[in-house]
Structures are given as C-alpha cells and as structure tokens.
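Colleague: So, here's a batch of structures to check.
No lab work stands behind these numbers, since they all come straight from the coordinates. Quantities reported herein were computed from a predicted structural model and do not represent experimental measurements. Cβ atoms are built from the backbone, for glycine too; each structure is taken alone.
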Structure I
C-alpha cells in the first residue's frame, strides 16, 4: 500500500469504514436511520471512489467474545457485510472498543502514510464513529463524516428515550460544530475530485446561529 498521489496542498485522505457488519443488518442491532440499505449504497460509492483515487481504504471490524449476544467473533453477524468485504480495500483492523484507535495499529499506519484527513463512514454514528472522530480530532487529524453513509438506532434507558433520527441528527450537528465536517457522500465525492478540504463550523458560530434563528426548524439553514 502506498500513500495517495495528491497535490502537495491537497488533503491526504484515508477512508475509514467502521463496523459495516451483518449485526447491523440481520442481527440484534439493526440500524434504522437513515435507511440502512441507502447508507450501505453510499458506503459502497465512497469505497469505489477512494479506491479509484488511490486513497487508502481501512476496514474496521468490531469483535466481542464468542459468548457475546452481539458481534461474537466467528458468528455470521460478526462478519463484514458482503458489500464492503467484496470491494477493494487496503487494511483490515479488528478492534474491541468503540474507537478504531483504541488498542489497534490504526494511528501508526496512518502516520506511516502521512495521512492528515480521515473520512469516516459506517456504524454507529453516535458510538464507534463518534469515539473515532473525537479521538482523531484530539490526535490532530482533520476529520470528515459522511452523514448519509452512516447511521443510528433508537435508545431507551433510565436517562430517557431518543429516536434513531434524533440521535443521528444531533450528533451530526455536534460533529460539525467542532470535531468533523459533516457532509453528504455527493459533497465528499466533489471535494475528492477537486482535491480540496471540506469546511466545518465552530462552537461559537454554531451557537450564535442557533440563538439568532430561534424559530428555525432543524432542517432550515
């Protein structure tokens, strides 16, 4: 595997494909927002474009003990989905914690390739994606999250109830306020072709925009 051949001023990207495993499609943790078949399609588009552009593609696979009710190593639902494992990729990394950096060689391999920008796709938006994004940002990487190539599921616990749509949307807003550029796959593909970085907001601007437009719905700019 070699570093991507880009212009000197262009982002040196790697595509990080997180936990696109059967557990999220046919197991106990089925993604419900956005439609997982739609997000899977966008993940495939991103992988194909990255491969064609010479951008390293890292597949991340979450593993739990064989007795675990989810992601049990060796089980059918632990396996990577055919749509990703049958596509070209450069590195497969197994992890046991939420962040793709924790206890793995990911950072060392990225550093060896002089990667400065991570493009994140996969599952789940609010857990493994979020943990990886936060850690990547703290390690000094620029980060991009393809919002339509990721997804969430609903939660209910002692703290309250949140729908998959609510979790996914709120995390995108938080990411874009500080940690990562939240974009569509189409926007990412355009940036890839132009070899330019994607912009993001900041905490101050995000707050000021919120208080200056108090009646705006979440879907309004």
Structure II
C-alpha cells in the first residue's frame, strides 16, 4: 500500500516537503555519478577524470548545507508531526550519508591519481570492479526505494550488504597474501586496500539510506537491528 502523507491547509507546506525530497534525490544522482567516475578513474588510470571527481566534492558539500538549512527551516516554521516529521528527518539523515559517500568517492579518486603515477595496474582491480558494481547497485536501489517509498525494496537492498562485506573480506585476504609473496607490491597494494575499504563504506551508507526508507514508511527505526 503506498504511503500517504498528511494533507495541509498550506499548499506551500506540501511543496516544501516535495522540494526537499527532490533536492535530496538530485544530490543522490550527483553522488552516484561521482562514485561511478571514481571507480572508472581508478580502473583506467584516468587522472583527469579523478580530478573532476575531486572538484565535484565541493558541490556535494554545498548541497548538503543547503538541504540541512531548508530542513531546519521547515521544522522551525511548520513544526511537522507524524509522517511529515519522518520525511524531514529521513532527508536530513540521507543527505548526511550521501555526503559521506561523496567523501569516499573523493578518496578513491585520490588513490586513482597515486596509482596512475606508479605505472602498470596492480593486482586487486578485478575485486575493485566487482565490489564497485555491487555497491553502486545498492546506492541506486536505495535511492529508487526512497523515490517510491518502497520499504520492501529497501529491505531487499539492505540484505545485499552482507555479500558485499563477505566479498570485501575475501578481497582483503587475497591482497594481503599477494603483498606477502611480492614485497615490491606493498605500496601499491595498500592503495588498493584503501580503495576497497572506501567501497565497503559506500555499501554501508547505502544500507543506512535503506534504513531511512523503512523508518519513513513504517515509522520503525531499524538502525540497530530492530526489524
């Protein structure tokens, strides 16, 4: 059953709520592209694309601050309750996670620049691509679930994080083994490990967004396993 929001005497209140949702989803689109470009820059040793990702981080920060301010104004002026308040709080929390995802994409871009300056591609790029595909899917699906107020879809997307965590641990073991066998690879291998760590964190933030969808739709806080 689709989620129903309260109807208000003030049409502007409805417009304000819809606008923060729209602005948040637009920010999500920018962040999702940032992650895609960062991984591409790493895999293709594309320093120019990596620099673009780093520059866009300022836009992400500005969007976060603007949305935080707009949400605060809604709370102060409208004193929302029930589903309206959950909408505002979910947007605030989701925006924070999106900004953190942008930070992780920026880290990957910086690692891409370092690795591109060191020559041939190191071991671990196959694992990077595999995990990147999974976490990008999680991010896109979490934003889609928010768009449609789809708690069931959000819960399914959350479940994918367990596989990401397993793949991450497996990739770490392989990289550590490789570095032990070839000490010359340690410096580059560590950079790959950091990239994998950033991708794993992006998956965690996508999971957080799914938790906000469930909170928004059902009014249940599942951040600590309260399903």
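Colleague: For which of I, II does Cα Rg over 2.2 N^0.38 Å, for residues 15-94 alone, calculated from the coordinates, equal 1.36?
Modeller: Details: I: 1.09; II: 1.36.
Derived from II, not from the others.
Colleague: Out of I, II, choose the structure whose coordinates give distance in nm of label points 7 Å out along Cα→Cβ at positions 23 and 127 equal to 0.6 when calculated. Don't jump to the answer; show the numbers that get you there.
Modeller: Numbers: I: 0.6; II: 4.1.
Computed on structure I.
Colleague: Now for a different question. A value of 132 was derived for volume of the Cα convex hull per residue in Å³; which structure in I, II was it taken from? Please list the in-between numbers first.
Modeller: Details: I: 132; II: 108.
Traced to structure I.
Colleague: Related question: Which of I, II yields 15.0 for mean count of other Cβ atoms within 10 Å over residues 55-62, as computed? Mind dumping the intermediate values first?
Modeller: On the way: I: 22.8; II: 15.0.
Corresponding structure: II.
Colleague: Given a value of -9500 for helix-only ellipticity at 222 nm (-39500 (n - 2.57) for each DSSP H run of 4 or more, over all residues; to 500), point me to the structure among I, II it was derived from. Kindly include the intermediate steps, with their values, before the conclusion.
Modeller: Values: I: -9500; II: -30000.
For helix-only ellipticity at 222 nm (-39500 (n - 2.57) for each DSSP H run of 4 or more, over all residues; to 500), the value -9500 is produced by structure I.
Colleague: Taking relative contact order in percent (Cα under 8 Å, 6 or more apart) from the coordinates of each of I, II, which one would give 26?
Modeller: Among I, II, the structure yielding 26 for relative contact order in percent (Cα under 8 Å, 6 or more apart) is II.
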